[in-house]
Structure 1
Amino acid sequence: MKKPVFLKLERDRKYLIGARGIVDVRTGQVEENVCLAVEGGRIRWMGPADSELEFYLPYYLTPGFVDCHVHLGLGLDGEKDGLRVVERGERVPVEVRKRLKTCLHHGVVLIRDGGDKYGVALRARTAVADRMVEGPETVSTGFALCKMGGYGSFLGRPVSGVKEIEDALEQLADLKVGQVKVIISGIVSFRNFGEVGKIQFTSEELEFLVEAARVRGLKVMAHASGREAVMLAVRAGVHSVEHGYFVEEDTLEEMAERGTAWVPTVIPVFAALQRADESSGTVVKNVVEKTYRKQLETIRRAAALGVKMGIGTDAGAVGVGHGEAFRREMALYHEAGLTPRQIWEMATLGGAEVVGAEQDYGTLTPGKVAAFLGFRENPIWKPPHLLQPDLVAYPV
């Protein structure tokens, strides 16, 4: 795969940049021959390219991609968490720096991290913001909240009861997390189709958690699969449902009505199918294939119902690489039957809305962060997974 040109826009400089065109991902329309004034890492003005330009980009520009679900801290040094990294005192480990740079290589300019036990993603967020490390802006959830004795302790902190939930939220607020991650259900079974690990929180606990987070100005992303778990999440008022396998139509309808976002994360299951071999057994291979195909059917139906969706890869999971998995996830949306323009919007503006950064990302308009992609041909009607950006621009 070819390497894009990186345009690093220094925050203490002003730029007057001409471009062949700017693509509106909401409508598919293109404004030709445009000038962007960039200052402080943001677009300050746009208009016809008839001014004296600093340089001209022979590209069609789009907003950068947004990966709504990654785990920067998983799989470090052959472990499932960043403990050894933290013990060594590294601010941002070399492997995480590589992951951040790889995201940019693939056009991902904004990521939301779904939690790690030792604060690796929080370190990365701060290092990028302080210009110590180059990478996409990172919305971090810090440590995830799971239930004592249940699934997810490798991602965060087990809690029991509302007092421990509130204490954990207070600590997360002190850490200045961008959102809160809660793990409501276990994971999807690869042996029994439709089976999901048990529900870990009561409806009362979830409602308390969501309200306590709201009071602190925080939205909640919820790991939930299975009809009951997803319905609990939606009715508790979470901002987004992560994974959402085996969600049913009545829940999708309620999500559309409430404006609850969905991040389907198909690629981890598809990657498991690709890894399956003779030793996995026919039953496992069949279940995994049925599971991912069912998720594609649900994505198609959710789009028809108007459910807000973002694209998330669960990068850091087994077989799911940072950056490169984003194109693979988009390819699965295309396989599900979504149009190129639908996928483009979900990969940019939709993702920005899911991670709560629509004021800064998702469109190329004055006031937004100057993080964009460039393509030699108008890309909006082409499946984005088939395209590789010729240019990736971002502030440093």
Structure 2
Amino acid sequence: MFSKRTNWDFAENNWSRLVTECKTNRKDYIDLTLSNPTVAGLSYPVESITKALIPPQPMRYRPTPAGLLPARQAVAEFYHERGVAVETDHILLTASTSEAYSHLLRLLCDPGDEVLAPAPCYPLIAYLAQVDAVNVRYYSLTYDGDWTIDWCSLTDGLRPQTKAVVVVSPNNPTGNYLNAVDREKLISFADEHGLAIIVDEVFADYATVEMPRKTRYVRFDNARLCFGLHGLSKAIGLPQLKLSWIRIGGQISLVREAKQRLEMVLDTYLSVASPIQEGVPILLRAGQSIQEQIHKRITYNLAQVSRLSKTGAPWTPLCVQGGWTQPIRLPSILEDEQWACSLLVQDGCCVQPGYFYDFAIPSVIVISLLVDEATFADGLQRLDAAVRLRLS
């Protein structure tokens, strides 16, 4: 009766079951996986946000497939402030980054076609592709102190039905930006094989290493056809407002055709609420203070990780360049899921096992840098003590 595209395994895994039990039964429970900025103890400019959500003419509806012009102009200015040249006409609004992915999969792929996506990476891409009857083949990111594309695995994944390459920059959860060398090679690879490039850059502003602001965003010049994805959720910590966007770049003839086709898809849904669109110029200005708080927090928490790891800790933080997450390699006496479950049961500390993200490196767990500083310090100390105890 139901489509194979929604034939998922809904059984609760052991880790999820233990999380539920731990939340219920342990008063000392610490969640080091927090990813929702609205419950992270940040100070939001409520008055400005509220003002933005009450447009001058709230009863007027102007259906515009690409999005209202003032909103798209504000998004273009968002990029210009970061040294990225984007034409307003090449920006299209969506209700979420997930929706943007789905629209691009429909634009580029027929059922049964394929896209290449990185591993490790956030698992959402696989679910979105499955819903749109598109297959995902994974190329590896290799780690030798920094994360880079494994070009052999990327080439090996290529098939006649491959239509696009997905890049997440900085990647979630490995935190690596697409470097200049890999960017040039990727553009040449895509051009040679007639592929589009989809760049998920939602964490681009959250660099944790010194790098010029404009280099945090992937340049599309010389590319055949590229799409950049971003939105209010990560840019200014407002996921509840449900507004994202696609920026298009590349050869002008392909950009025009892609935009024309995407506008038809967008016109079919018209999913972005008008009050949100009208509030975008105010929201992007007001949200700067939120972004600054998030950046300050992740930088501080990353420094906590670095300091503690240098005290003879029996665990190793993997290098990150940006984003909200920190992968940590634990001793191989336990596998990643065993570590995550053990930390829950014995220590009341919630971390994610690396297999959630397809880590090839053994015994990796992932923690969030978005957790408030005091809770993060407590959780990190608890993690450190637990690992030392297991080894004693």
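When helix-only ellipticity at 222 nm (-39500 (n - 2.57) for each DSSP H run of 4 or more, over all residues; to 500) is calculated, the result is -10000; to which of the structures 1, 2 does this value belong?
1
Who wins on Cα Rg over 2.2 N^0.38 Å, for residues 72-175 alone among 1, 2, i.e. which is largest? Please report the intermediate quantities before stating the final value.
Details: 1: 1.10; 2: 1.20.
Greatest value across 1, 2: structure 2.
For which of 1, 2 does log10 I(q)/I(0) by the Debye sum over Cα atoms at q = 0.08, 0.11, 0.12, 0.13 Å⁻¹, for residues 32-247 alone, calculated from the coordinates, equal -0.35, -0.62, -0.71, -0.80? Only structure 1 yields this read-out.
Looking just at mean count of other Cβ atoms within 10 Å over residues 144-151, which of the labels 1, 2 belongs to the structure with the highest value?
On the way: 1: 19.6; 2: 15.2.
Answer by largest value of mean count of other Cβ atoms within 10 Å over residues 144-151: 1.
In this comparison of 1, 2, the computed figure 18.5 for mean count of other Cβ atoms within 10 Å over residues 208-215 is attributed to 1.
Each value in this text was obtained by applying a stated rule to the coordinates, not by laboratory testing. Since this is a predicted model, take the numbers as computed values, not measurements. Cβ atoms are built from the backbone, for glycine too; each structure is taken alone.
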